[in-house]
Each structure stands twice: as structure tokens, then as C-alpha cells.
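For reference, the structures are reproduced in the following blocks.
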Structure I
Amino acid sequence: MHIGLIGGIGVAASLVYYQRLAAAVEARGATLRMTLSHGDIQTLIKNNLADARTPQAEIFAQQVTELKAAGAEVAALTSLGAHYCFDELAAISPLPLISAVTPLDSYFASRGVQRVGLLGTRVVMRTRLYGQLSQTETVALDDEIETIGQTYQEVAVAGRCSEAQRQMFIDAGRRMVEDLGAEAIVLAGTDLNLAFDGQNPGFEVIDALDVHVELLAQLAADEIGLDEACGRA
């Protein structure tokens, strides 16, 4: 199946999606058919902070239209932060959408993880992943959401993570484990790989990007059908 990705939100996350999806499909002995549409991260940030859902959904819908014209059969957002307008986009999208959020609940349950700590955008942390997890309890450092969210935004826009920023994220994760009882820390921001890849923070880390990529790889390799994928997502 031809996968359409809305990327550029930010660029570093899009590159990781591409790399990991290509590797996952190749490991299955299949050929990846994928088209990437570049989005504007500054517009997304502005609309996200203002909770302007319909304007952003309309922008994404135009990109999905372009992806469809390029042959894509499904579409996905390469940003968990961008999922704040997922329902609005799904209502007007010319292609089926594969969510990166809803598959997480069953994934956590399959791993026996009952409580997770969240790192990501302000909205992701404040809404506890948009309130879409029914089997898993979520926690965040509520008093520090603004600081963590701003730092994450800076990393996503720059496409790089300084050592000071890395240590801030790792320390936040550690405190959620030690003080709030999180069994694992979820990288609920697709650019957080810049901070955590190659690191051993001393606690379990689950990259939401990997869960999404696995589902997309199964679709791309025709291991599952669209109905099954949408059922999971």
C-alpha cells in the first residue's frame, strides 16, 4: 500500500519516520511506496497554541489531496502534536488517516504498562494524549508543562537538541518515574528522538513514533488491510 506522510512538522521527525519506515518495510522483504508532503511547522505551532483546529485541518486536508494525487492510499501525520486536529481532519480528508495516538493504548496494555509519563508538546501533556487512552493511566509534570513544552518546541523547530535540553528531558522523565510512579516514559513528541536516541536514561522509554511506524510498515508491506489498520488506529 502506498503511504502518504505529512511531514516537515518538524523536519527531523520526518527524516526519522522515513528512515525507520524504510528499514521496517525492507526487513519484511517488501518495497516501500511512500510520498512525503512538506508542512509548515510555524503555522502548526501558531494554530496549535491557539487551539485553531479547523484552519489547521484544512491545511492538512489540502496536503492529503496532493498525496492522493501522487498515488497515496492512506495518510498519516508525522507529529503527535499535530493530532490535536485529527478528528477535524478525518472529517474532511480525501484519504483514510492512520492515527499515531490511539494504537498506543493497546500497545501499552500488551506490554503490561499501566501508568506512563508523558513528554511532548504542551497540548499533548496537558490533555494527557488528547484523553484517548482508556486502558492506561497517564501522568505529567503539570507545574512544568509550559517549560517542557517550550523546550520541546525549540528542539522541533531547530531539528537539534543541546546537551542542556537533553538533560532537562531526561531529568523530567526520571522525576515522573520516581515521584509520580510512571512505569515508562513515552516520547509523545516525534522530535524527542533527538534527545533520547543512543542514551541510557535509567528508565524505560517508549517512543510513540516506533509504534506508529510499525503499523504503517504492516500496511506498506500488505501484511494487514486498511480496515484492520484503521481498527487498531
Structure II
Amino acid sequence: MALYAISDLHLGFNSEKPMDIFGEKWLNHDEKIKENWLKTISNEDVVLIAGDISWSMKVEEGKLDLDFINNLPGKKLLVRGNHDYWWSGIKKLNSMYDNMNFIQNNYFQYKDYAICGSRGWITPINSKFTTHDKKIYDREIIRLKLSLDSAKKDGFEKIIVMLHYPPANNIEEENGFTEILNEYNVEKVIYGHIHGSGLNYAFEGEKNGIEYILTSCDHIDFEPLKIL
């Protein structure tokens, strides 16, 4: 049993959102995801999916996308992305599938690890950060802390966090997200959201003993990345 990660699947079986407008790399990207997934993942593996899962606006519309993921091998753990407007009540989502679980204020276990997470948001260092962003930023920090607290309460010491947004814009930045990640001695952080030219500036590597791993589909060539 191994742990893999991938993010930003941007599926749209029930919508007209062709991803190849973002470059040839995205042409028929759902077929690439499926082909690579089937070559890589077994039914015993666990796959972390760090947001931007479906273009759909409502969960009923996105069911084709969720079914597509569910029918692939392995157990899946998901957090919300900024485009996942279909994301509804967490109890409803977690009742839909046997092999897919959704993280919001909670956590799930992988071996002796707790898998925690939240969507995240842009941070105050961003020049476009507004008072509205501040409200969402504060709420996402609370949700991340609730997820981590639930794992710590149950005695977990080894923790992996999934965020959709990068927890920081650069290696020097400290903010509410990085402070919590440091405080809880998180081992690894999986994140996505970044595409195209932005990939040239994404931070990957270790800081303060935490490994940061970017798993945007176009960054990892649409193939789930082995984490453990």
C-alpha cells in the first residue's frame, strides 16, 4: 500500500470547459490522467487530490466527474479547490462513495499518518489581497487548525497536510498557514493551484523540517506522484 498525490484534475464531463485552451499539454488530459492512473495505482493505494476537481457548479452536475475518479483504483482523499463550487455539505459528500473521502475540519488515517487539510487561500502578501480575502483567509486557517486538532486529539504525531493553494508565495514568507504547519510539526505539505508560467516560481523542497510538494497535473505530467 503506497501513498500518491495529484491535484487540479479540472474535469468537465458535464460542462464545456476545454482545458487545452491553457496549452497543448492539456489536450485530452482526462485520458492522460486515466491512463497514467491505471498504470500506477493499485486498489490498495491511497491517492491525495488537492482540489480543483470538477468545473461543475452543483454536486449533481459534477457526479460524472466524481464517478470518474471513484471508478479509478485506490482510495481517494480530497480537499476543496477554488473552482470546486459543487462542494456541498461535508456529511453529504462523505456519504456518497465508499472509496472517496472529503476533508473539511476532519482528517483521515493512512497507516500511522493523519491526512489533514483545507482549501487554503491567497495570503496577505498578495498585492490583490482584499478585506473579503481576509475573511476567507481567516476562515481557512481555522479549518486547517480544526483538522489538525482532530488528528492531534486522537494521538497522531505524524501528519501530512493537503492544501489547494500554496501555503506561501515564496520561501521567505511566513503567514498564518505556515505558522500552523510549523506549530503542528507537519511532515509534508501537498498543494496545487499553480499552472503554466507560475510553475517556474513555485516553491518545492524543505523548510523548517517540512517538505513542500507541488502536485498540479501539468507539473507532474498528469501522473500521480508517489509520496510514501
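Values in this text are rule-based calculations from the coordinates and carry no lab data. Since the structure is predicted, the reported quantities are computational estimates derived from the model, not experimental observations. Cβ atoms are built from the backbone, for glycine too; each structure is taken alone.
Brief remarks follow.
- Structure (I, II) behind the derived value -7500 of helix-only ellipticity at 222 nm (-39500 (n - 2.57) for each DSSP H run of 4 or more, over all residues; to 500): II
- Distance in nm of label points 7 Å out along Cα→Cβ at positions 181 and 213 - highest-scoring structure of I, II: I
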